[in-house]
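Alright, structures below, take your time with them.
No lab work stands behind these numbers, since they all come straight from the coordinates. Predicted model only: the values in this text are computed from it and were never measured. Cβ atoms are built from the backbone, for glycine too; each structure is taken alone.
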Structure 1
Amino acid sequence: MFAGAAGTGKTSAAIALAHELYGDEWRSNFTELNASDERGIEVVRNKIKNFARTAPVSAPFKIIFLDEADSLTPDAQSALRRTMESFSTSCRFILSCNYSSKIIEPIQSRCAVYRFKPLGKTELSAQLRYIVTKEQLEISDEALDAISYVAAGDLRRAINTLQSAASIKTEIDQETIYQITATPDPQAIKDLLYASIGGKLKLALSSLDALLLEQGFSGSEIVVQIHKALLDLDISDQTKVQLINSVGEIDFRLSEGADERIQLEALIAEFVLLSQRNQRTST
């Protein structure tokens with residue numbers, strides 16, 4: 001079982017394994033199914049079982065790669081478990097999932113679990129520089145940092161972002177990355193936070209207006225970026241806990257359909273009040 005976030009190489013690892021085992025015959029002994037497309041029990045009874053029944057070609061066993069296996073219904077997973085047991089001598093299974101907890105326990109106990117963590121900034125930048133060199137593009141270090149920030153460890157998203165930027169111009173800069181991904185500039189978010197924590201309500205509201213009205217970002221996106229920026233702020237852990245709690249409350253209200261502007265202004269006001277309370281406590 002390959003478990004981990006999207007874009008961390010689970011499918012690539014499975015295909016690479018098939019190439020290593022079977023060589024030129026890998027397509028005859030390897031099949032890939034996406035469980036999110038067909039989630040019911042019929043896909044197990046028909047497609048998976050029919051492939052498992054056939055004999056391997058010049059190999060001791062075949063491989064079925066089931067992508068997004070956590071999308072299968074419980075009944076389909078139970079049927080899959082019986083199929084795995086029935087054809088264990090001639091077929092092996094690789095299950096790919098984002099959340100291993102959504103796979104039923106009987107299947108988990110029959111699998112060796114390999115966890116794929118999000119790629120680090122160094123690995124992402126190295127792969128992107130390789131692509132940039134091959135495609136004869138020019139990209140600044142700041143733009144690479146921006147792609148790493150936006151992708152958050154997802155190499156697939158990083159490559160798609162680079163491709164989108166390259167379709168606009170061959171010299172890629174930081175501003176282009178944030179524009180095509182509709183991501184607020186992290187520095188603008190930090191300025192908003194520092195103004196709020198510093199008790200400068202008017203400046204913080206002005207920064208919010210720039211993000212909401214002038215640049216057109218959604219309230220949900222701003223809340224997500226505020227949460228990411230909070231983790232890196234140079235403030236006490238106690239203050240950080242209080243701020244994150246407020247962000248969680250506003251995120252819930254937005255998910256319930258509350259007005260974006262009112263909720264974000266309420267969040268800023270809460271930040272200002274918290275900073276004032278902490279200042280009075282410290283004095």
Structure 2
Amino acid sequence: MRLRPVAAILLRQWYLLRGSPVRVLPMFAWVAIDIVLWGFITRYLNAVSGAGINFTAVLLGAVLLWDLFSRVIQGVTTAFLEDVWSRNFLNLFASPLTISEYVTGLVTASIAGSVIGLTVMLALAMPVFGLSFLALGAHLLLFLCVLYGFGVALGVLASAMVLRLGPASEWLVWPIPALLSPFCAVFYPLSVLPGWMRAIAHLLPPSYVFEGMRALLAGRPVDTSALLWGAALAALEILIAGYVFVAVYRHAVRTGLLARYSAETVS
């Protein structure tokens with residue numbers, strides 16, 4: 001894999017952001033709204049609850065991590081959809097750009113954008129609401145790696161779905177984080193879920209992250225083996241997502257789908 005084509009994909013995303021401040025605003029606005037809204041909710045719960053639970057750490061921390069995960073997915077798919085909206089595929093793949101370089105560029109752009117979003121979230125949550133991630137210790141790095149990995153896998157899979165089904169299917173992409181959140185046990189332990197939902201949750205790496213986070217904040221030991229299993233699942237799902245994207249891309253090239261790409265669903 002060559003670095004210059006990957007850098008070219010990143011440069012294109014930079015030019016898009018620099019040329020349109022409207023694209024930059026959502027990177028900060030929705031993050032700020034989420035943190036402020038949930039920050040005041042958790043402050044209220046701390047005031048009226050006598051349970052002795054720090055809701056700021058438990059709930060606001062979960063919101064921050066889930067928002068980060070969602071932005072990784074949306075970062076990959078939005079960068080891909082920029083090429084859909086501009087009908088830029090023929091230009092891209094008429095060049096010596098390989099599919100692995102293209103996907104790596106999308107993923108790198110997504111990670112860069114989500115890091116900016118994470119910085120904004122921490123800048124609001126830490127001084128304003130007193131949220132400190134230092135309590136998570138060294139586990140925080142593993143939490144972030146699992147969430148980033150699974151977010152990348154879903155973003156690549158969602159992009160493959162749009163490439164195969166057509167631009168109209170982009171509306172199936174945006175609800176993905178909301179559809180997964182009940183199974184990932186973002187705000188409650190896995191034990192409250194029915195058996196069939198727990199079976200699905202065990203296949204989703206974020207469920208191990210949020211279980212581990214709650215255990216740490218409650219002063220209990222983290223099940224490191226379960227967390228490592230979540231990391232292994234995320235790595236496996238990245239490989240599966242990459243395989244699916246390459247297979248869909250080859251089908252699109254073989255059938256002439258790229259040349260016929262339009263604003264309507266392609267069968």
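One of 1, 2 was used to compute helix-only ellipticity at 222 nm (-39500 (n - 2.57) for each DSSP H run of 4 or more, over all residues; to 500), and the answer was -17500. Which one was it? The value was obtained from structure 1. Source structure of the calculated read-out (Rg and Dmax of the Cα atoms in Å, 19.7, 64) within 1, 2: 2. Where is distance in nm of label points 7 Å out along Cα→Cβ at positions 221 and 253 largest, in which of 1, 2? When distance in nm of label points 7 Å out along Cα→Cβ at positions 221 and 253 is calculated for 1, 2, structure 2 comes out on top. Which structure, out of 1, 2, was relative contact order in percent (Cα under 8 Å, 6 or more apart) derived from, given a value of 24? Computing relative contact order in percent (Cα under 8 Å, 6 or more apart) on every structure in 1, 2 gives 24 only for 2.
Structures 1, 2 were shown, and distance in nm of label points 7 Å out along Cα→Cβ at positions 181 and 205 at 3.2 was computed from 1.
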